[in-house]
1. So helix-only ellipticity at 222 nm (-39500 (n - 2.57) for each DSSP H run of 4 or more, over all residues; to 500), computed for just one structure, reads -7500; which one of I, II is that?
2. Thinking only about FRET efficiency 1/(1 + (r/R0)^6) of positions 206 and 238 (r between Cβ atoms, R0 = 35 Å, to 0.05), which of I, II has the largest value?
3. Given that log10 I(q)/I(0) by the Debye sum over Cα atoms at q = 0.08, 0.13, 0.15 Å⁻¹, derived from a single structure, equals -0.44, -0.91, -1.05, which label among I, II identifies that structure?
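Read the figures in this text as sums done on the coordinates, not as results from a lab. Keep in mind that this is a model prediction, so the values were computed, not measured. Cβ atoms are built from the backbone, for glycine too; each structure is taken alone.
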Structure I
Amino acid sequence: MKKLDLSKVKKYVEDNVGEFHQKRIDKLGLLKLKDVLRRKNPYLFKAKNIMTAQELIQGVVDAYISSSEEGIFGNWLEGLAVFVNRQVYGGRKSGIPGVDLEFDKDNIRYIVSIKSGPDWGNDDQIKKMVDNFNSARKVLKTSGAQINVTAINGCCYGRTTQRNNYKPKGDYYKYCGQVFWSFISGNNELYKEIVEPLGYLAKEKNDDYLKAYAQKINLFTKELANDFFKDSGEIDWDKLLEFNSKGNI
């Protein structure tokens, strides 16, 4: 185990955080209005008494962006976690499906699935993670080495509680927030140390994003008015519902 060099972590964050901002802009650029309208609940927007094109567009786009950003940033944090662990324990991005990080500590091979926060999946998704862990154990055991394997679901934020820390069947441990960052780095304060460099050029990058966002809202508002508005200037909810939900009956 080596001591974590926080200056290297800071430099990594500052050098790479622009990737997150660029992916936000790229994702926004690829967004198509009709794709979003098909995924969102038109009844909800009617129930909220939305009456203007801009309100409706901002509602569907913001809902899409919120879920999209969580995934984009979660993937970025995964890269940071692997970088940090490599400096201390020589960890690596695993080649085993479903395992994001693999490293050795105290004669134990840890296999880690990294998620953004603690409430990341439904029962089927959690079962899939457990299946991946079990498959990874088999792969490692057939390598011929006598390895003690421990599986970890690591969450980049949130609290590690008695309830979520250990699963009754012993399939895996769940470490969240401070406990997770300390586990992969040996530094109990790392979860706070990474906050400051995340703000590097944040205003400049966010200004670029807001410009792209405004352009997209304007384009979608025009498209919605052309395709889903009545001549009177009202939203044509029947036409919107037919586009979203009509079947071949």
Structure II
Amino acid sequence: MNDWHAVTVQQGHSPVIVSMPHSGTGLTPEVAQGLTAAAAQLPDTDWHIPALYQMAQTLGVTSVCANYSRYVIDLNRPLDDAPLYTSPTTGLFPHILFSEEPVFGPNLAPSQAHREACKTHIWQAYHSALDAQLQRIKQQYGYAILLDAHSIASQVPMLFSGQLPDFNWGTHGGKSCPDSLLQLARICVDQSRFSQVSNGRFKGGYITRHYGQPEQAIYAIQLELGQDTYLQDQGYELSADKLPHVQAVIRDLLQGLIAWRPL
């Protein structure tokens, strides 16, 4: 592959940047030919994140969006694949789905050479683009705010019991941003019909933990959105009835983040 085109950047004019590492659906040929029938449906995708945040560009918010599926390489895991959680999860190169079924058929997992290429051309490309935008924003405004945007099925027994709250905020236990930023986010949800939790099952993955460095004036917060809030009851299509309610909260959130100032 000569042109990987791993990341799409839309540059804005505010202190806020949205990272979308798990919304991509692109596959390399080597990954595509090895997927099981279940994995070929890409069930663990953070579906329609760019559509959920479509107002970002109008508001002047920068976005960095992955073009490849997490089954090719997971951009929210460290490059050395060191574990982020003590509870079950998937790694840099997932071998099981959230349903605990295999991602690849017998002897069909990608080669080590392919994985090394993905590290360079996808993982490094995404993080280089994200870091460049954070540094640009920080240079212009004196600080930068990173919202790491995710979504997940509202019921995933392998990862958590029962029904996931609608809005799941992660700040690495308060290490990636000041409490005032988290409280601003929570207020946006308090005014809606949705449930929420802070630093519950999802405390923030590699992106939140790595880039959220308040002492360096870069503040990060992860939002893991339950997909029941915006998808149709069956399948992965957007719900025309649900979508406007979620987008109203996201718009309020982005506007609040833009207006927020560090002390």
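1. On the way: I: -19500; II: -7500.
The read-out comes from structure II.
2. On the way: I: 0.35; II: 0.80.
By FRET efficiency 1/(1 + (r/R0)^6) of positions 206 and 238 (r between Cβ atoms, R0 = 35 Å, to 0.05), the leading structure of I, II is II.
3. I
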